[in-house]
Each structure stands twice: as C-alpha cells, then as structure tokens.
Structure P
Amino acid sequence: MQAAPFHADVADAPPPERVIWRETDDGKRLRIALWPMGPKGVVALFPGRTEMIEKYAPVAAELVAWGYGVVVIDWRGQGLSDRLEGKPLLGDVPDFAHFQRDVAVLQSVLDEVAPPPAPRFVLAHSMGGCIALRALMNGFPARAAAFSAPMWGLRLSKTTRRAVVAMTTVLGLARMDLREVPGAGVEFRLWENPFDSNELTTDPARYAWMQRQVQEHPDLRLGAPSLRWLVAALAETTVLAQLPAPDLPAYCGLGTRELLVSSEAIEARMADWPEGELQIFDGALHELLMEADRFRTPFLERTIALFDAHQP
C-alpha cells in the first residue's frame, strides 16, 4: 500500500497507523487512513462534503479507545484525494453514483485489513450519510450504522428545486454548469467565515480548530458546490427516499437548529426504518461530532452502545 501524507500538526489526536493511496476503477486517486484494528471490529467512517481525514482524527481516537478499528476516506474532490481539474476549490460530481466507486475502494481496503468475519460498522455524517445509505442498500457489509445529520434531503423549496434543475439543464448544454451554486458566499469558505454566522457547531473552540486546519493547510480547503453537484444531490436523495431502509439496526442524531439538510427527510426515513432510532438534540447545529460536549458526548456514547450491542 503506497503511503500518503497526513497533516498531523492540525489533527489534535494520535495519527493513523497508516495513510495510503488507492485508485478507483475510473482513475481517481483517493486517500484512506487506517487506525489500528480493534477487538470489536472496524468502523468505516463516511465524512461529509468538504471534510477530510484530519478532521476525524479525534473521533477515530475515541473509537479506538472503545475497542474499534477505524478506516476514513477522503471522497473524490476533497481532502487530498483527486480534485476537479482546474477548479480545486469547487465541490463537484456529475452523478452521486461516482461516489459508489469510492465506496468500492473503501470496501476493498476493509477486506484486506479486517476480512470477514470481523464485525464492520458505519458512522456517517451529512453527505457521507447519503453515500452510506446508498452503499448499505447496495449491500455494503455492516452490522449496524450510525448517522449524524445525514443528507437525505436538502433544505430547498419545491420552487427552488425546479428552478435549479431547469437552470442547470440549460447551462449544462453550454457546459456552464461547473459554476458555484447561486448566492454562494463566505459561509462556504470555512477558513474565513466568522463563528457567529456559522451553521456547523455551537462550540467556538472546535470551530476555531476546524478553521485552523484549513487556514494552515490550504490543500485541505473546499468551497461551494457546483450547480451540477446540487442537481446530482437532489436526484440521489429523491431516489433514495423511495427505497426501503436497509435491513440492519440504525441510530441517527439530529439537531433542532439544523440549517443545511432536510430535517423532514431524516424524520421520515427514520420513522420507516424498522430497526431505526432517531435522537433529537435540542439546540444543536449540523455537525454533532464537532459540537459542544453536551451534544457530542451522548451522540458518540449512543453510537458505541449500538455497535457494542451488535457484536458477534
């Protein structure tokens, strides 16, 4: 496995045991980090849009302390994985099916480091929750899954959705859909967005740490998504909403101050998940794993309890 870099100076936690490069079947180079495999199995961690391995080092360290190995991936287009050529700060994917190519690579790494019957679990945030849901529906092997504010819908009105799709169709014909979503502002630039206007966490110290990561290492930055990313996300979440939940236990955390993904879509999905539990965190914003301890700690404890309850 070819070694890949890791910015340990901003990880604020023990570094991974290994960080490697792997290539997808369509030629994208991905970065994957592995923490030591534990006696309780391995957690596949699916980050959200704009996120990277370094951001999840503290979470990985806690999972390791609880007895779990951890594997974290940089999705195509973010972290140190291959970016959109010529527009490295633009979040883009033409179709969310491309992310399942990344999942296939992640699964191949899991097969090497924790082959069956080692227990496997999924922990996913935001866009990672969308990718994970599709992967689980496709048969990604996991005994249980935990989700933090999963992107199973976006906070857009029906009118806005129709306008975006129509506009992107026209722009796509002229190859102009590779532009930022309309109205993209400083809120998409974590490295300079002030805490008071952030939509991610109520914890100023963790927000400052998240900012420091991308201020000191510009290669980790990612800005606004493209118009075609938005249309692809709308298409994927619309299809997923019509499919039955995967046949495995699931836990989901959601803040009452959620501003980025659709709370209604999450509530609807979890209400129809036979072995699903939804926990509402009063006052929390989008990133429960980066939130104040009064939100973060119970979310992680409930996640571990779920995984512990489904050991072999």
Structure Q
Amino acid sequence: MSVVTIVGSLNIDLVIRASHCPSKGETIIGGPFGMAGGGKGSNQALEVARLNARSYIIGCVGDDDFGRRLRSVLTENGVDCSHLQTKKESATGTAVITVTDEGENSIIIAQGANNLLNEKDIYDAKKLFESSDSALFQMESPTPTVVAGLKLARQTGCRTFLSAEPPFSLPNEAWKNIDYMILNEKSLSFYTGNHDNNADVETMARELLARGVGCLVVTQSSKGGMIIEREGEAFSFEAFNIRSVDNTGARDAFCAGLCVALGEGRPLKLAAKFGSACAALACTKIGAHPSLPWRHQVGALLGESAIDYYED
C-alpha cells in the first residue's frame, strides 16, 4: 500500500453554473448553485484515500462550520487528519467557482486559514514524512512552508511531488528537492519566463530539469500531456475521451493517481495513464470532492488489462 503525506490547502467551494464566465462589469444570470469541499490539498488527500492508499494531510482550517465540514468529510473517507489544525483567528478557505456549459471553470480563492500553515507545522509533522513513501505539495500554501516541506520530505527519504498551481516564484534551493513537478503549459511559461505561444514544451521543460527537478509532467487538458525526465526521452500520454461536465479538481485527481501508482511501483508510463483515468472521471460530476473517483471506478475505466491497479 502506498503511503502519502499531503501538505496543502482546504477550501469550501461555492459553485455556480453559467453559460459563460462574466467579463469585466458584466452581470449574468447563472444556473444551479452547489457547495462542496475543495482546495488542492484537500482534493488530493481525499483522492489518495479513495485510491486505497494511506493518506495523511497537513493543513489548516478555521473554527467554523466550513472547517468542521471539511474535517468530517476527510475523516469519513479515511484521511488521517491528526495534523489538520483549527485556527480560531481565521476563517476556512473559500473558493468561488464559475463552471461553464463546456465544463471549463474560473476560480477566485480567499485563502483564509491556509495562509497560516507555517514551517513549524511542517517540522512538527516530521514523523508523517518518515512513515510515507511520497509527499505531495501544491502552491496554495505559503511558499516558505512549501519549500521547507520539500526539503524535509527529501531528507526523510520521501519521493516528492509538487503540483505547481497556481504558479509562484520558487527560490533556487527548492528545485533540487522536487522529484516530480506537475504543471500546465501556462505555468511552465511562468517558470521559464518564455511566453512565446509557439515555444517548444520539451525545451522549456528541460530548462527546469537543469535547475534540479527530477521529472516534469506537463498536463495539456483534453490532449493529455507530456513527461520529460532528466535522463531519457520525452513521451506523451493521452487523455480519456469523456464528456466533461466540470473539470474542477481534475488535475488534483491526476496528481493523486500518479503519486499512488508510482508508490505502488508502477512504471511511469502506466502511472501517468492511471492518473489520466482519475482526472477523466473527476470531470464527469460537478464539484471537486463529489467528483473524485474511487479505485474500482478507475479500474473499470482502465479495463481488465489494468486489474493489478485495483486488486489488493
């Protein structure tokens, strides 16, 4: 069984369906409203647990109904919340999400208690890293906290993953502590400073590999993505052909799937396919938490040839 410690954000998502995202100064009449758990850390921790891996989360929520709701959902799904702190001085993180008829989204986040996760919280959870095979981070926590976490995880022998969304600048010492960096083409352009729409993805990726990253996983939405390792040739992976209802949480599902599959000893190409199946299924329902698939659902999408993915 893979054991994963997730360091990251927890939000309640307020989701409104609409024909399109409003432009500046525009007011539109939306469709149905929904409220569900979200935040990249929360999403990834929940998906890791639903994939039958052991899942620990390090993060912060407020002393409010949103925070209690998130803790309850994660605990009920098997996520260990012993290092999920309740901060009385701040509200739980909240995201306001517009989902279009095409399944695309736009998101505004109020970070709330997520901003209070600090380096001491990371060091206090050292035993979690020591007992885990993988550590998964995102950029919705303060950057110094993420950098400290990557360093500690590497020191304790964890395989490190950084979902670099949303993109924030990283200090030079952080790059060498990232085994797998998962990001989209827009974030790749941010980190390389190359904003040429015709720029070659592999060329930009190898610039980050030269800084010390072990492997770049560049997601390309419905086109799948590309994986570039420091040693070896780049290769592409395909997305599954599904009708997207809401892609909120899809990249988080991919990251969790990739992390779990590699922790179980799967080759990188198969791990990427497993992650893609998780992401595809996460697009078939509205909301982040409600859409995150269970292991048997991922196995069914992959077919009988992937039976070893979901049998214990």
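Rule-based calculations on the coordinates, nothing more; no lab input. Owing to the predicted nature of the structure, the values given are computational and were not obtained by experimental measurement. Cβ atoms are built from the backbone, for glycine too; each structure is taken alone.
Values for this structure:
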item: Identity of the structure behind 14.8 (criterion: mean count of other Cβ atoms within 10 Å over residues 109-116, calculated), options P, Q; result: P
item: Which of P, Q leads on mean count of other Cβ atoms within 10 Å over residues 37-44, largest value; result: Q
item: Highest-scoring label, criterion being distance in nm of label points 7 Å out along Cα→Cβ at positions 77 and 101, among P, Q; result: Q
